[in-house]
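None of the figures in this text is laboratory data; all of them are computed from the coordinates on show. Everything numeric in this text was worked out from a predicted model, so none of it was measured. Cβ atoms are built from the backbone, for glycine too; each structure is taken alone.
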Structure P
Amino acid sequence: MATPLKAGDPAPEFQGLTTDGKRIALKDFRGRTLVMYFYPKDDTPGCTKQACSLRDHNADIAAKGAAVLGVSTQDEQSHQAFTKKYRLNFPLLADTDGSVGRAYGVLGGPGLVAKLKTAVGLADRVTFVIDPNGRIAHVIDKPHVASHAEEVLALL
C-alpha cells in the first residue's frame, strides 16, 4: 500500500518510548535530518536485513547529518532483545498502540489485507526521510531490505 504522505508534506508529530526507555518526539530531531523507517516485526528475516543494513552504514548516515529511527508495534522489551541480538546502533520506537503508524499511513487503510495486517500490528515497510524543518523530503515505499542504507544514502 502506498502511503498517502508525499515529499513536501509536513511530517506528523509523534512521541513515544525508545529501546532504552527514553521519551522522544519529532521535535527532538529539528535541525537535522531524520530517517524514520517503519517495519513489520522485530527479529524476522526481512526486518533483520533492513536493520542490519542501516546499522552497518549508520556512521555514513550520521556523517551526512541524519539520525535513524526504527518504528514498529512491538514493545520496548522486544525492541531491546532485537537491538541486543543484532547490536543495533540506533533507537527503535515502541509504537504499541499503532498511533504513529496510523499517522504516517503505514497501518490501516482500505481492504481486507490492510485490515488483517493492522489487526496483528504489522505495519507496511516504508521509510520517510524528514528534513531538518520537519517536512517529508523523500518516501521509500518499497525499500530493498538488504541494501536499504544505500538507498537512504543516495537521498541524503
Structure Q
Amino acid sequence: MVKSNSSTRFSCITKSIILTQTDTTVGFLSQDAALLREIKSRQSNKPFIKVFQNIKALQKTHIRIPKSRKNLIRRAKRTTFIVKDQAFRVAKTSLNSEILRSSEWNYSTSANASGKHFQRDFCEEKADIIIENKDGLYEGRASKLYKINNTKIKRLR
C-alpha cells in the first residue's frame, strides 16, 4: 500500500519523507537530511546513515572502501559500516515499490522521535509518503554497526 499526502503524484521524491519498513526496522527515508533532522529534533552534529540500493550505487560515491573490506561489505546483511566518519549500508528493498527503486540511495533513520519508541500516529503525521506491505510496520532490532579501516574492525552496536 502506498499512501501519499501530496497533491501531485510523486512529484518531488527527493524532498519527501518516506515512512517504510526497512531491512531492519521501520524507518524514515529521504534524500534531504535537513528534513529528517527537523522531524526527529536531532542534533546537527549527528549524521544519518546513507542506505544504498546496491553495491554499484555505493561505488559511485566518494566513500572509499578499503580493498580488504569490500567482500565483507558486499556480503553483509542488516549491517551498517562507518568509514572515515561516513555511515552507510547496502540494503536491497524487499518491497516492490517503484518509489524506492527510483532512488539509488536515501538517508535513513528510525521512525520515532529522538530517544523514543515507534508510535504509528507520530510517524504518519510526519511522513509525506507511506509504503506498507501486508506485514505492516513494526519496530525491529537496529542494524549491527561496525567502524572499519584497512587494519581494524570495531563493533559499535
Computing distance in nm of label points 7 Å out along Cα→Cβ at positions 20 and 36 for each of P, Q, the value 1.3 comes from structure Q
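Taking volume of the Cα convex hull per residue in Å³ as the criterion, which structure among P, Q has the greatest value?
Once volume of the Cα convex hull per residue in Å³ is worked out for each structure, Q has the highest.
Please state which of the structures P, Q yields -4500 when helix-only ellipticity at 222 nm (-39500 (n - 2.57) for each DSSP H run of 4 or more, over all residues; to 500) is computed from it.
Computing helix-only ellipticity at 222 nm (-39500 (n - 2.57) for each DSSP H run of 4 or more, over all residues; to 500) on every structure in P, Q gives -4500 only for Q.
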Given that distance in nm of label points 7 Å out along Cα→Cβ at positions 52 and 124, derived from a single structure, equals 3.6, which label among P, Q identifies that structure? Q
Thinking only about mean count of other Cβ atoms within 10 Å over residues 68-75, which of P, Q has the largest value? P
